[in-house]
1. Identify which of structures P, Q gives the largest calculated value of volume of the Cα convex hull per residue in Å³.
2. Just checking, which of P, Q has the largest value of percent of Cα pairs over 21 Å apart, for residues 113-248 alone?
3. Consider the structures P, Q: one of them gives 3.1 for distance in nm of label points 7 Å out along Cα→Cβ at positions 241 and 417 as calculated from the coordinates. Say which.
4. Please state which of the structures P, Q yields 39, 15, 13 when Cα extents along the principal axes in Å, for residues 361-408 alone is computed from it.
5. From P, Q, which structure was helix-only ellipticity at 222 nm (-39500 (n - 2.57) for each DSSP H run of 4 or more, over all residues; to 500) = -7000 calculated on?
6. Thinking of P, Q, which structure, once Cα extents along the principal axes in Å, for residues 225-328 alone is computed, gives back 50, 35, 21?
Structure P
Amino acid sequence: MVIFKQLKVLAQGPLRQGLAWWRSQWPNLTVIGVVSVTLSSGVTGLTQLGVLESLEQKAYDQMMRLRQTTRSLPSDDRILIVTVTEADLETLAEFPLTDGTIAQAIDRLQVHEPVAIGLDMFRAIPKPPGRDDLLRSLQADNVVVITQISNTASGPGIPPPTGVDPAQVSFNDVVVDTDGTIRRALLIAEPIGLPEHPFLFSFSLQLAMRYLATQNIVPEASNQNPDYMQLGETTLWPLQVGAGGYAVVDDDGYQVMLDYRDRLTPAREVTLQDVLNDRVDPAWVRDKIVLIGITAPSFKDLFYTPFTAGMSEDTHQMPGVVIHAQMVSQWLDIATGDRPLMGLSQPWQEWLWCLGWALVGGTLAWYLHHPITLTASETGVFIAIAVSGYGLFVTQGWVPIVAPGLTVLGTSGVVLAYQAQQSLRQRQMMQVLLGQTASPEVAKALWENRDRLLKSGKLPGQDMIATMMFTDLRGFSTLAEITPPEQLLEWLNHYLEAMAEEIQAHHGIINKFTGDGLLAAFGVPIASTTSEAIAADAQAAVACALSMATRLATINQERQQLHIPQLEMRVGIFTGPVVVGSLGGHHRMEYGIIGDSVNVASRLESFDKSRQPDHCRILIGQDTLDYLNDAFVVETWGDLLLKGRQADIGVYRVIAHQPALGKTA
């Protein structure tokens, strides 16, 4: 029973309030949702067309450089790189290197029993002397040579040296993005023009597999997808068009993202002269993978990497043999579980990623109206996108950064434009409903509360306590008969303008003009909810009527000088419940105030028109008097039966402000 009581309390309290809030905000949330979905779909579509590909790749490079400053991986001691430098070429006076020199280097390394030796040099064409020695050295099972695979565009590639076991042949081709940067690695390819090699492993993968075999790790079909390769416990999910920051990339072959171990080199380097002169520690070679390649700039085997933009002129490009060493290190780490494969987001995930940020940006744009607050919040969203994207990148996940940023920018812009259009429409609607007769204070309050007041293009009906005022000129029909129309209109506008100024000055609104009269209201359309506020509205209305009497006296002085008949007016004021809201349709609409209180004020104004004690007669009802707190001098007219009513009502004539209290308006 206690639980049911608690649930009942919850349903009647916070839960009901929460549901009410959701119902009130549903139109706003619908707009934000529609805009977010539309913009997310549009930006994702642009991403898949490749419009943002270069920008996303630049963001990828920046994250790669930033990660390198925070992630410090030690040099990979499983790998040794033998570099052929400019100094080596000058000392040997060979370019290209002769077969004999390369054979001598391989033989010196073999003495120290490496697991594998990878020769990153094309040796299909003999370079005597020493051709026979080189072919003999290449017969060793642990030596891997390279070929260049061909494609239909470039024709046949460069074949491997003759007489080498096909199991020792690999390709050293790299995949280069449109900006010349290497961000991907090609693992397996199907060469054209090499019938004895239906498919080939890459140079780096061949070397890594030979080392992993000593650890009892061999490539096998993935447990998750038999079409994909698995090294150790890691499935090498191939890159596909549309994944990550790629959209129109050539994904032929078996490609994955290249995760650089280091910005310069992943392992220890020695020169060719060090090897030929036995200046290499045997421990650096024994049971290791050795790569031999040319790093001399004159050979031009240099490539741009994600680190290029942040490096000096002499190190802004990475030699091919070093890039292959980066790949070897990555495959070894993946197989042993030391470094996961870089994961790429799929198009549907990118759409959800953009949609989530668009909803955040659109919501902030909708609810934060101050320019400084909105700018700071939207800037925070852009920072959050970058931080979140980098956080995923550090954990080996690449999601777009530019696309969600553009989505947030576009969504916020559309939402703000929609709000501006809505604000203009609402402002125009307010002007239609209320004219331009509200005081600046009331107009400001209306505008600040427009979302609460306006629903579905209309002001909804609202119950409130307000003070109504009717005014009319005595004998206007007679004056109209003897006054030319143009002159009549001129002095009538002069009179009404003066009355309107007084109403605005006392924080009322003019609901409508009735020829020579008007209907004004105090305490609408923002409801007064306390007795003190209702009393202030009633006192403002009565004070306004007295000020109108003063203005009428001034107008009569002017008319007397022009020998124009004097004006007399009647005012009826009553305080009570009314219902306010818009009346009519979209094509013709006005601000309506209905209720018995309106009728009573009208009857007070028109009561016994022959009884006119002075030039401005002000009659109020008992309900209004109750709120005046003796602030005015009044004269009782007794309990009277007004036209159209069944019960008497106390009627009083307002004479002046109470001297003891002074003017309260």
Structure Q
Amino acid sequence: MKGKTVKEFFIFLFAFLFITNSFAQKDFYIPFNIKQAYEKGTRAYDGKPGPNYWQNHSQYNINVNINPATKLLQGSEDIVYYNNSPDSLSQIVVRLYQNISKPNARRDFYLNDEAMTNGMEIRKISVENINVDPNDKSKVKISGTNLFLILDKKLPPKSTINLSFNWDFKIPAVQTIRFGSYDSTSMFIAYWYPQISVYDDIDGWDIMDYTGTLEMYNDFSDFNVKINVPAGFHVWSTGVWQNPDEILNTKYLDRYKLAWQSDDVIRIFEEEDLISNNIYKIKNGTQTFNYAASNTPDFAFGISDHYLWDAVSFKPEKNSDRRVYCTAAYKESSKDFVNVAHYAEESLKYFSYEIPGVPFPYPSATVFNGAGGMEFPMIVNNGSASSKAGTVHLTSHELLHSYFPFYMGTNERKYPFMDEGWAVMLPFDLQERLAEGYKPRVNTTKLFESFAGNEYELPLMIPSPTLNWQSYRNSAYNKPALAYDFLRQTLGDSLFLKAMKTYMGRWNGKHPIPTDFFFTFNNVVGKDLGWYWKPWFYDFGFPDLAISNVKQKKNSIVITVINKGNLPLPVKLQVMFNDIVVKEIYKTPEIWSTGKNKVAVKIDGVKNYDAVILGSETIPDVNKVNNVYIK
């Protein structure tokens, strides 16, 4: 049996045992490590953080020098790490993400030879101001993208430790996994500093390697970062810019400040400004950009000496004077980016005022024109799109991540449906509104249909590290997006938003897991929604509704619909006569709340009909042949 076949066999066996044991008991299955958290009181069965909930955090003071000509990044940082846990820690786990670029590193994706580097070179480590030799393997162990720092004395509960690191690495000369260079002087810098991993109440230290697919799971920390770049370069970053008056000449400083108060987009850097070369006070040497952010899960930034810059602001709370700064930094050739600052503003207004209806929590949001699409706190790295729909979709999707996984702190490494699914679903209405003719629900439905029922489609609750790429994509994006959208239909907007806001209010700045979400919705709705959670999140199943029978009863017809695939889906029925729809009915997934796989739908006022059609383009169904009844 070949290695890959063995791996696939054990993945399937694990999934089979997981699911078949999940509902042997009355309540839905809770794994032992998670059940312990409820028993210890860090989480509660009503969906709230438990009375003993805790989480750790750090304070970072970072100084970094970047030489765009050599692509060398050199950094130093001082960290205060807060152990708020009840445990004494014998080690500190530090993430060295850049080690994914080493030639022999384990990766999920092909990496361009030009993107290969020596990874992160640790030059200095100190613990409580005492130097530790980075090459001393009794105290410093590096495995993949993790550094294990063994402590001489355990770090007691409710205490702090001071750590320092000096490091450097080569910025890849080409675009790579979510960061890199986009031309000779423009680059996006992410995964760039030694970062303390998460120690939580579920698994202890998160020691999973970063191999490219699995993304964010970070503690909430405070950052004060000084970024040194050559004169003529600008820096757009996580956080709020602390020293614009030291960097910008008066004309551009005035534009920058005006945008903080403007409801209309201000063009801070235009083409003629770049040509004039009079933006900055310093003409030679280097200049230092200082950015600060608090209670933030990560930090990233972009630099360029020739990007255009637009900005606008808005009030996320209509009864407050607080304003959020929305900006776009982009190359002249990216024509679609001329409207991105506006789309960013409209997206954040929609999230703040409509759905999820939670005021945007951060002071700023920047869309940096790099490649692909990747979120970081207060800044996203987006490529240019060829259509308005593409630009609107990418902008709104990546900015929604400001809520999930940043505002909420979900573990995207294990449960990506807790952030990617929301980032697909929550902007649906906005995307349809801003990009006329765009149908994101239809697109998502088609993507799910194309994979649903495949043997590689595993239940959403299977942790992501066990999934291959196709399975991951379906589990992270398409299936959960539809599950959330149909849940909204089932509950109705008012109740759905009430439950959503309660969940977000309880868990913002914390680390919710799926059961916290399920229990909170049960708690707010006042009903056990297990009939919905079980098939959508825990079970094997696929979307397949069918018409099994139609009976005429005087001026009514009774249509029997069978759920062959197990998923609670909406039921849409159209009664046809002479190619005209004479009656139409739509039932939310609550029609399946009894747990039965067959329902009878009565439609009154039907005397004559010649066909009944089941389904729509926004309801997934893997077998549409049985969706039509001909009289």
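1. Biggest value here belongs to P.
2. Once percent of Cα pairs over 21 Å apart, for residues 113-248 alone is worked out for each structure, Q has the highest.
3. It must be structure P, since only it matches.
4. This value belongs to structure P.
5. Q
6. P
Where a number appears in this text, it was derived from the coordinates with a stated rule and is not lab data. Every value quoted in this text rests on a predicted model; they were computed, and no experiment measured them. Cβ atoms are built from the backbone, for glycine too; each structure is taken alone.
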